[in-house]
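Structures incoming, each one as structure tokens.
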Structure I
Amino acid sequence: MIWEQRVSIIVMMTRLEERSRVKCDQYWPSRGPESFASGLLLVKPVDTIELAYYTIRTFHLTARGIEDECREVKHFQFTGWPDHGVPEYPIPLLLFIRRVRATLAPNTNNMFQSNHNVEQAPIVVHCSAGVGRTGAFIVIDIMLERLKYEKTVDIYGCVKALRKQRNFMVQTEDQYIFIHSALLEVIDAGNTEVPARNLSAHIKKLRMLDATGGSGMELEFKFILYEDTLTRLLNLAHKQPISK
């Protein structure tokens with residue numbers, strides 16, 4: 001499927017094992033090249049970057065009979081999802097999604113420069129069952145793009161549309177609430193990631209005082225306290241029994 005659909009990005013939303021249970025078989029080589037699909041494909045690991053909440057792997061794929069064509073596949077594995085429930089904070093997943101999107105853009109540009117008739121290759125997203133965390137990733141990604149261009153969100157409508165294509169997408173109520181929290185974070189705080197080369201200038205800007213005598217640093221920290229309070233209230237409301 002990866003070769004046939006010319007997929008260049010795979011997103012994995014689970015660890016191989018969680019709570020001593022196998023959640024997903026390792027379908028990639030750890031060191032040297034390995035053959036897959038009954039020897040039809042040769043997969044060669046090129047690079048691995050392990051970060052706090054996710055791992056990025058790079059593979060080169062060649063197919064038997066067309067060895068002169070080598071394709072690069074990026075494998076993004078999100079490891080910040082807890083064994084039970086959902087992440088406490090959405091920022092790690094939002095950073096992960098932005099990293100995937102940033103990788104997708106150059107691939108798309110190169111593809112259209114070489115052939116304007118070629119459609120954008122799909123991103124493969126999976127977890128263990130392929131509905132819960134996978135659904136959460138897809139909905140947040142779709143809504144982030146919609147926010148960018150339309151300044152609106154429709155989480156309910158998006159989940160409903162996905163479930164028409166695959167049953168049980170966004171499997172639990174916790175996941176549904178988490179999607180709302182993630183998008184609220186984006187709307188309220190925006191993208192707070194700063195390139196390392198710009199950090200010094202960013203800190204200087206945060207330390208500047210405004211007309212009221214406050215600084216950007218103080219404002220950001222107040223917002224963090226507000227977000228913590230809001231998260232606790234959402235969790236508390238979710239745990240309250242419903243009166244009938």
Structure II
Amino acid sequence: MYAELDCLHSCHRVFGEIVEPDLVCQTAMLSACARCGDVGSARELFDEMPQRDPIAWNAMIAGYAQCGKSREALNLFHLMQMEGVRVNEVSMVSILSACSHLGALDQGRWAHAYIERNKLRMTVTLGTALIDMYAKCGNMNKAMEVFWGMKEKNVYTWSSALGGLAMNGFGEKCLELFSLMNKEGVHPNEVTFVSVLRGCTVVGLVEEGRQHFNSMMKLYGIEPQLEHYGCIVDLYGELGV
């Protein structure tokens with residue numbers, strides 16, 4: 001965090017020495033501010049830009065979404081459309097993240113329809129964002145429809161689907177999907193096991209949960225973190241063990 005702030009201060013110093021910064025310099029500075037969480041400065045730069053390219057819009061929307069300012073991200077997205085700026089896959093990932101944080105299913109559905117209507121490329125990142133949005137908004141049928149329809153998936157895609165199933169009370173389906181993930185040869189990560197352990201808690205499988213916990217280091221070389229230990233405590237606590 002301190003390294004990022006030092007870098008941002010350096011960027012501000014260099015930017016301040018440029019007499020007439022062009023669009024590229026302005027966008028780079030905006031992006032740096034947004035990435036470091038200084039969305040206030042980023043928005044000031046954004047508003048002062050005489051013209052803005054899609055990269056500037058995407059950086060500003062992503063900055064808002066990453067800082068939890070989801071409503072601001074959605075408002076800026078609507079303004080982006082009103083000004084006729086081309087929306088791409090990068091924009092939509094941030095918008096879906098904002099919808100996830102707000103639990104805004106209707107706006108998430110609208111975003112999904114927009115993607116299909118405008119034939120945006122369904123990248124792995126975009127597909128995973130859609131799954132996450134539907135899962136966090138409680139619509140697992142649609143989340144899994146997106147999951148099964150994706151031609152390419154990575155560990156984050158699988159983990160998002162697993163997390164959604166566990167979060168929405170589908171413990172058995174979560175564990176079934178994890179079994180399929182292993183058969184497909186996809187190596188799990190730390191997030192995967194949080195979902196798997198939560199899935200075990202949902203269906204009350206103490207022994208299976210313990211086995212999955214022990215397999216993290218033994219089979220996958222993943223050292224359990226505080227969140228994993230918390231899941232084990234929940235697993236035993238829920239069942240009064």
* Structure fact -> Working back from 17 (relative contact order in percent (Cα under 8 Å, 6 or more apart), computed), options I, II, answer is structure I
* Structure fact -> Working back from -14500 (helix-only ellipticity at 222 nm (-39500 (n - 2.57) for each DSSP H run of 4 or more, over all residues; to 500), computed), options I, II, answer is structure I
* To do: Compute percent of Cα pairs over 21 Å apart for each of I, II and report the one that scores greatest.
  => I
* **Computed 20.4 for mean count of other Cβ atoms within 10 Å over residues 137-144 - originating structure among I, II** => I
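The numbers here are math on the coordinates, done by the rules we state, and not lab data. These numbers come from a predicted model, not from an experiment. Cβ atoms are built from the backbone, for glycine too; each structure is taken alone.
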